[in-house]
Every structure is written in C-alpha cells, then in structure tokens.
Structure 1
Amino acid sequence: MLTIKEYSALAAKAIDNLNLSSRKPEKLYQPIAYTLEGGGKRLRPVMLLMAAEAFGGDPEEAADPAAGIEIFHNFTLLHDDVMDSSDTRHGLPTVHKKWDANTAILSGDAMLTLATELISRVEPQMLPEILQTFNQMAMRLYDGQRLDMDFESRNDVTPAEYREMIECKTGALMGAATRIGALIGGSSQEDARKMEEFGMHLGVAFQIQDDWLDVYGDPATFGKPIGGDILNDKKTFLLLTAIERAGSLRNALNSAFSLPPTEEKIKSVRGLYSLLGVSEIAARTVSEESKAAIDALEATSMSEEGRDAFRKLAESLVGRDK
C-alpha cells in the first residue's frame, strides 16, 4: 500500500494534467485552479485510491476518478460559499469575493462537468455502475444542502435530523469515494457496499468531530479561532444536543446565545454545554459511528494490509485535533 502522501500526490498530478491555469477563457478556468490550490485534506481522493489498491487494483489507474471526486467536492464548497455569503475559505478570499458571484456559479458548473468526465475514465464495463454511484451520491448531497439551508429558519431541528443531514452532505461523498475505489479495484458487489457503508459512517463521525473541535479544540492546532459556530449561532450537533437536553437550563441557553458575538458568549455557551454533558455525548456518538465504520470494514474480504491502512486512517480522522 502507498502512503497517504503518495495517494494525495497521484490525485494532485491528475488535476495538474488538466492544465487549468492556462486554459481559455481565463475567467472560467482560473477560478477553478484557484479553488483547487486552496488547500484541504484531499481526503476523499485518498480514500478512493486506498480502496482501489486494497482490492488489488493499480492506484495509478484510479487517479483520474480520484481527481474527479476532489473536483466535485470543491465544486460543492464553491457553491456553498456563494449560498452562505462566505468571504474566506482556508484563509483566502472565496471565488465570489475575488471575482464575483456569476463567475463562481459558472466555474462551479464547469467543475461539476469536469468531475463527471474524470469519474468516467474507467473500464467500459465498470462505467454504468460507477456513474450511477456518483450521480446518486450527488443527489444525496444536494438533499443534504437543502436540509442544511432549511435548518437555518427552523427552531425545532433535532440531533437525529442533523445526523441525517450530515450523512447526506459529508457521509455520502466519503461513501461514494470508497465504493468507487473498491469497484475500480475489482471488489465484489457486497464488498463495494460495505466500503460505502464504511465511508458513510466515517463521514458522520468526521463532521461531529469537527463540530466538537470548533468548541473544544486548541486554536494553535485547529488552524482557526475556536468558537466560530457559537458566535454565528450555527446549528451543530453540540447545539442541538444541548437544546434537546436543556430542560430547566433552556432560558440560560437562550440568554447565552443572545449575547453579543464575543469571547464571553463562547465561554457562557461552553459552560452550559459542560453542565449538559454535551461534549461527552458528542464523543460517544463519534465513537459509535467510528465503530460502525470499522465493523463494515472488517466485514469485507480485502487484504489485512488494506484493512490496517483504513483502520489507521479512521483513527487519525476521529482522533484529530485539527
């Protein structure tokens, strides 16, 4: 098995081969190149390539689909930034701020088409199922984005509904990456299904861990200020769990969230979270989702070397501090 850095480099090379920064018209392709140079973990293409190799395939032959998964992921972020009116991502101006909203929408559309074209670079007999997996994942992700938008105007969202939303937005993409990789590697249908299950549960654990880090992480390692979700009144697993458990503390929680967006608000909310046991519930949920992911992994017929690589990846993601 290759290292994570080597898998990431394979996907990056496939993206570089597109020569996006030199294509015309510049205002279509330069924003795409800018988006893809903005950083990120390259996690999804790594998972695809790992799965391909774990089932006996050549990861180099899966590099284009891996690049397609990465481009699709970044397409969703680019359009999310427009919908959320976000000014920065990874510390840099978002595309709609650096250029304009119309440019961001059009370049995002082009990214979706590029992603689909790259995903399609597989053996002809694999193409129908891989495209079906990709398209079904994309529709689930759009479902999740719509739910996320709807949650902004609702005051009765439950932790279970939030989990459903992140299963669509985060879990579905990781699940599709591992399923597509497994299929390219020559897995059975059952193994491909189990790998999709692995990716889905790991994606849910990953997002809830991210919610936890925004409240309890170390800003020196997290890479951004702690408490942003609290300051922005963002509905996260932690907030929705706190609301569900608040009881007699409901007024105190409402008062804390009505404070001006300062460090005092973060401290007040964090204190109430501690009283309500929110951190422990989040940690337990991450552990449960991680276990479900590993259970699915262990049920596959992949090599022990492959299982070990995926176990280590899962441990690094749910135990991360950034």
Structure 2
Amino acid sequence: MKLFFASDIHGSTTCFRKLVNAAAFYKVDHLLMGGDLAGKELVPVIADGSGWRATFRGTRFALETAAEVAEFTRRVGTVGAYTLTTDEEFVQQLRLDQGLVESTLHRLALERTEEWIAWAVERLSGSRTELYIGLGNDDFDDMVPLLDQGPVRYAHDGPLQVGEFTLASLGWSNVTPWRTNRECTEEQLRDRLVELRRSGDPARTIFNVHVPPYDCGLDQAPRLDDELQIQLVGGQPDMVPVGSTAVAEAIAEFQPVLSLHGHIHEGRGVTKVGGSTVVNPGSEYEQGSLLGAVLEIKPGRVKRCQLVAG
C-alpha cells in the first residue's frame, strides 16, 4: 500500500488543497490527514464607510472594493486565518468576550471544513484514492458529520479496515498549556489506547495517533513559562519532550508496523520505537507549505518513508 500522510494544517486552504492534490502527484492509494484541521486565527474586516480595514499579523490593510476584500480573504485563508466582515461594534464585543471569539472561530472552522470536503469530493470522485481524515486536539466533535462523504472518510477513534491494513486512530492529545478541545490526562489516554492495542495483527496495523510518543525525538517543543512565553537557553529556545507517555507505552507494547503522528509542529522526522517505524511530518501551515510523508508499506515492513514538502 502506498500512502501520503500529513497533519496539522490548521485552517490553511492551500495546505488542504495540496493534500488532496498529493493523490495524483505521488500516485498513492490513500491520503491520510492526521488531525487539527481547525484554524486558530480570527481577522475582522471592518466596514468604515468608505471601504474596509483589517490588520493581519501586524500589517494594516485598507480595502476599497468588495473584490479587494475577497482577495484579502483568500490570501489570509491560504495560511490558516479566518476573516469576518463586520463592524466596529461587533469587534468591541469580541475584545470583551473571549467566549464570543471562540464560538465565532468554531462557526467559521465548520464552514471552511464543509467547503473543503465538498472540493475534495469533487476532486477525488472517479479516482481510486480515498482521503481519510482524523481529528486532533484543536478540532471540534461536530466536524465529524462533515467528514464522511464519497471518497472522504472519517478516521474515527479505534480500528478501521483500509485495504489489507487496520488503521487504528486516536484524535486526542495529552494535556497542553492551552487547554484545547480534545485533550485528556495520560491515564485517560491510556484507557483510550486500549482499543488500539486490540487491533489484531501488529504487522498489519497502522497507528494514527495525533500526539507522538514521549521522548522519541519527534516531540520536542519550546519550554514555556506560566505566561506561555518561550524560555531560552543560550539565546535559543529550550526544547523539551512534550509527547505522551501512554502513547509511548502503547507503541512499545503493541509494536504496530507503522505509527503516524502530528501535534508537535517542530517534531518533523522519522525514528524507530522497537520495531515500529514512527513518523511525524511536522507542520509549516503558517507559510502555506504542506509537510508530509510518502510511505510504502507491506505487512510487517515499511518499504519506503520519504519526508516531503510542497
């Protein structure tokens, strides 16, 4: 089986389209998205009487026509942000109400996901390639009904038969400093992983677990203080392991032929945990760059694992 795997595109329309187009480019049997579809950035586009204005990543924009607004929306969408055309009164409400910010982002994430899936269904229909999409810790449970359409399938938590392999997925993470939607304690993760360890033949099982195993070399992220500020050592970020001990135990005990992860954007690489090949393609969605892995696997063996970028 030949597979293309990517993760953590966080609202980037460009990355999602590259993911779907990877089917033909790499001539793979299946596409797999490892979670964190939802973006995290809201950009108000404010009507001011003579046009619209917006600020995006420190730069102010004056937009004179509806066409310019549409182009601005497209451009920020390529790198994962959501625009909201509104007025100053609503922006003031957003400044005072974090719950309103989160509910607005939630709505926009669902709308963009629905648009993406419709585009993917149209693009992949008639081909033999299926796109499997799992969720991550930043995603929302009500995305699930959008993800099972034609050649697009939801990679639900638990085992799913894909060709001659079992895809065993878990779209949760251990606790993060940001307290996101789908995270839990290590003990709870351990309980959720029990079903994955009952997936059958390890030689024919692919783990698709959002968070990587602890201290595997693919889970290094900057150490943060209580204010979520990056801590430095010698002028450089102090990188520490932040993966899951429960996931590390599950891989070591079950030994799937392949274990795929995301979550830690800086953790790009390939390693071994016992006999299992462990992969984190990393993420550079903020530049509109899709990081991925092209994999060829047979029962009991990963024949090829190539990290790619586009």
Check: Upon calculation of Rg/Rh (Cα atoms, Kirkwood Rh), for residues 2-169 alone from the atomic coordinates, which of the structures 1, 2 produces 0.99?
Finding: 1
Checklist line | FRET efficiency 1/(1 + (r/R0)^6) of positions 50 and 202 (r between Cβ atoms, R0 = 35 Å, to 0.05) from the coordinates reads 0.00; which among 1, 2 | finding: 2
Notebook entry, point to check: For which of 1, 2 does FRET efficiency 1/(1 + (r/R0)^6) of positions 122 and 154 (r between Cβ atoms, R0 = 41 Å, to 0.05), calculated from the coordinates, equal 1.00?
Noted result: 2
Notebook entry, point to check: Among the shown structures 1, 2, from which was the value -23000 of helix-only ellipticity at 222 nm (-39500 (n - 2.57) for each DSSP H run of 4 or more, over all residues; to 500) calculated?
Noted result: 1
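No lab work stands behind these numbers, since they all come straight from the coordinates. Remember, it's a predicted structure, so these values are computed and weren't measured experimentally. Cβ atoms are built from the backbone, for glycine too; each structure is taken alone.
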